[in-house]
Structure 1
């Protein structure tokens with residue numbers, strides 16, 4: 001496969017391919033994909049959005065640097081994540097069990 005294989009594929013198709021690669025990587029390293037369900041579900045919402053920024057901002061909040069930057073949920077003004085989600089992501093990132 002080379003980059004020319006993607007010239008006729010839409011950006012949605014490219015993102016979908018990337019998410020599939022991520023899912024296959026999780027399986028390759030024997031990660032329990034059920035631990036990644038929330039992340040994967042959020043990533044796959046890209047295929048149903050009308051505008052990119054409708055997807056970008058919620059996804060930016062689940063990036064490790066955003067989750068681990070603050071000590072507590074109250075230290076950051078999360079717009080799209082609940083306190084339970086932030087704590088769950090943080091616990092999983094810190095324990096490497098994702």
Structure 2
């Protein structure tokens with residue numbers, strides 16, 4: 001996993017929170033992915049190619065979120081990760097992916 005080199009101290013702190021959350025969930029961090037800053041939104045994200053969702057923390061917040069991106073139309077769906085398991089997040093993202101393919 002690559003970590004962007006231009007993150008400020010607060011963004012690095014958020015990267016640490018994302019890694020901690022991914023570890024709590026039991027996500028495999030050894031695959032291809034990255035932690036970075038979305039320049040448009042200010043969100044710090046953790047993206048791993050092995051999962052259908054991306055973890056992120058928004059600008060001005062420490063709330064841990066998951067985002068699913070619809071590659072067909074660019075729409076995004078969001079959910080908080082608090083209280084969720086990796087199985088529930090995978091099911092959430094898989095169901096959204098199936099719906100987008102059927103549409």
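Given a computed value of -11000 for helix-only ellipticity at 222 nm (-39500 (n - 2.57) for each DSSP H run of 4 or more, over all residues; to 500), which structure among 1, 2 does it belong to? Among 1, 2, the structure yielding -11000 for helix-only ellipticity at 222 nm (-39500 (n - 2.57) for each DSSP H run of 4 or more, over all residues; to 500) is 2.
Can you rank 1, 2 by percent of Cα pairs over 21 Å apart and just name the one with the largest value?
Details: 1: 42; 2: 31.
Going through 1, 2 one by one, percent of Cα pairs over 21 Å apart peaks for structure 1.
A value of 0.60 was derived for FRET efficiency 1/(1 + (r/R0)^6) of positions 20 and 84 (r between Cβ atoms, R0 = 30 Å, to 0.05); which structure in 1, 2 was it taken from? Clearly, the read-out refers to 1.
Quick check on the output: 2.5 is distance in nm of label points 7 Å out along Cα→Cβ at positions 4 and 68, derived from one of 1, 2. Which one produced it? Going through each structure in turn, the value belongs to 2. For the read-out relative contact order in percent (Cα under 8 Å, 6 or more apart), a value of 20 was computed from one structure; give its label from 1, 2. Working through the options, I get structure 2.
Each reported figure results from applying straightforward, stated rules to the coordinates on display, with no laboratory input. Just so it is clear, the model here is predicted, and its values are computed rather than measured. Cβ atoms are built from the backbone, for glycine too; each structure is taken alone.
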